[in-house]
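Rule-based calculations on the coordinates, nothing more; no lab input. Just so it is clear, the structure is predicted and the values come from calculations on it, not from any experiment. Cβ atoms are built from the backbone, for glycine too; each structure is taken alone.
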Structure I
Amino acid sequence: MDLNQGGPPEVIRNLKKSLNKNKKIISVMPINRITFLQFSKFIFFKKSRLKLFKFLNNFDIIHCHSIWSVKIAMIARYCNSLGIKVIFSSHGYLDDWSMKHSIIKKKLFSFFILNKIIKRSKIFFSNIGEFNESSKKIEFGDAFVIPNGIDTATYNKKKNSNKKQKKIIFFGRIHEKKGIEILLYAISEIPKEYFKKFKIEITGPGDEKYINKIKLMISKFKIGDYVSMLPPKSREQKIDYLLSSDVFILPSYEEGDSILN
């Protein structure tokens with residue numbers, strides 16, 4: 001569960017921690033552990049496929065936290081044939097913004113692979129908006145809406161601050177969908193005098209190429225005196241980092257029930 005993947009790994013960690021509290025009933029298998037060679041063997045060699053079937057039969061439910069993955073689709077299809085219940089979590093992969101990107105690939109994947117699997121599985125969404133948007137494009141077998149949960153015991157209420165300069169943060173995955181470019185455009189239109197009282201930090205993991213693009217925008221707009229980019233925070237650091245801020249901003253084009261990574 002890589003930090004660079006954003007919120008979904010945090011959702012999985014919270015679920016695992018809560019449901020395994022009294023007895024271990026959940027195991028997590030990162031799909032990237034299945035190499036291309038293993039994947040090919042499952043498809044083309046019966047002996048390897050039977051080993052996979054034996055492993056899958058240890059579980060009553062397979063909960064898939066990715067949509068646009070051939071590996072996930074293959075696992076789900078095998079589970080369907082074995083009578084193992086399959087549940088998908090959307091995590092924002094099916095909202096309008098996401099569906100408009102790599103549209104040809106996603107339409108082909110949906111037509112030849114995803115639609116058949118989804119009809120035989122269950123899927124849940126963290127908010128009603130994404131469910132309504134995606135149900136216009138994909139026919140679900142059984143779908144429902146459940147908001148993401150968080151462990152409130154790890155959070156303390158922020159104390160009032162008398163700092164002369166307030167801190168505004170964007171804290172999340174550095175990605176085109178998050179609307180950071182719009183945020184920077186807006187900041188560049190605000191008089192510099194305003195930022196004597198405020199500073200802005202953009203913090204999180206992401207693709208290096210896109211992070212460099214954001215850095216170049218900060219330089220181009222000449223807002224580097226009060227807008228800075230910081231590296232990702234660890235799970236241990238993120239609570240204190242949130243408490244150190246005065247305003248949290250999330251200018252995303254679309255979100256699920258967002259969970260900070």
Structure II
Amino acid sequence: MTRQRPYPSDLSDARWELIGSTLTAWRAERRGKGLDIGRPPEHDLRRIMDAILYVDRTGIPWRYLPHDFAPWETVYGYFAAWQKEGMFDQLNGLLRRLVRQAEGRDTEPSACVLDAQSVKTSANVPAAGQGIDAGKKIAGRKRHLGVDTLGLLLAVWVTAASVSDNVGGIHLLSRIATTSPRVTKAWADTGYRTKAIDHGAHLGIHVEVVQRDPGTKGFKVIPRRWVVERTFGWLMHHRRLARDYETHPHRSGGRTGGAARGAQQGPPRRQP
């Protein structure tokens with residue numbers, strides 16, 4: 001296949017080498033099960049992923065996808081299928097293990113950090129899928145994140161902004177206990193007091209609340225919690241996440257998981 005002139009968001013050859021075989025195996029498995037009806041797929045999976053990353057980084061609507069990519073309906077179809085079938089979670093897990101190994105860590109984490117971020121929504125988001133974060137005075141949705149001590153994604157859950165951090169923490173801890181059973185320690189802020197702590201204890205995870213010094217004014221790095229705050233900062237480099245445009249919360253979760261793959265190589269570098 002002749003490669004088009006790359007966009008800054010395109011996968012490098014090295015990154016495609018890491019995930020290409022997983023996506024190719026996914027397509028072959030679907031074909032073998034008869035889930036893809038009709039003629040064989042004609043679009044290159046790498047270009048499909050490049051298109052998803054282009055939407056993610058630029059923040060454009062699906063219908064505005066440049067014509068040198070596959071039709072937007074095709075790209076969205078792959079995005080929806082990968083989200084539904086857990087492919088983004090699988091790719092995140094693969095890359096997280098590789099990064100941890102390169103950093104001299106065990107491939108599976110033993111500790112995590114929890115936090116939540118409220119963001120505004122666009123006009124197309126149904127009212128039933130959003131709410132008001134009274135503390136931050138934001139009407140929209142809330143992203144509940146669980147990351148390892150390197151800031152790499154372990155779990156994400158997107159809800160209405162009115163959902164409390166405690167409820168989000170309970171959900172995250174349950175998922176992390178299932179997908180990362182070595183985790184026995186979690187750090188969080190005061191929003192996770194009581195219920196999340198009790199739930200963590202039930203799962204065998206000790207949740208420690210790291211408080212901000214009440215006498216501190218202005219910005220100050222808070223031990224342990226800064227890791228997940230940095231991850232939120234990395235995600236904000238992706239314009240599609242600066243505001244939640246997804247009609248369904250689970251699509252928003254898939255979008256967040258997709259963007260998190262970029263965070264596994266550090267913050268995006270400024271292009272010359």
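I, II: which one has helix-only ellipticity at 222 nm (-39500 (n - 2.57) for each DSSP H run of 4 or more, over all residues; to 500), as calculated, at -11000? Label of the source structure: I. I, II: which one has FRET efficiency 1/(1 + (r/R0)^6) of positions 113 and 249 (r between Cβ atoms, R0 = 30 Å, to 0.05), as calculated, at 0.85? Source structure for this number: II.
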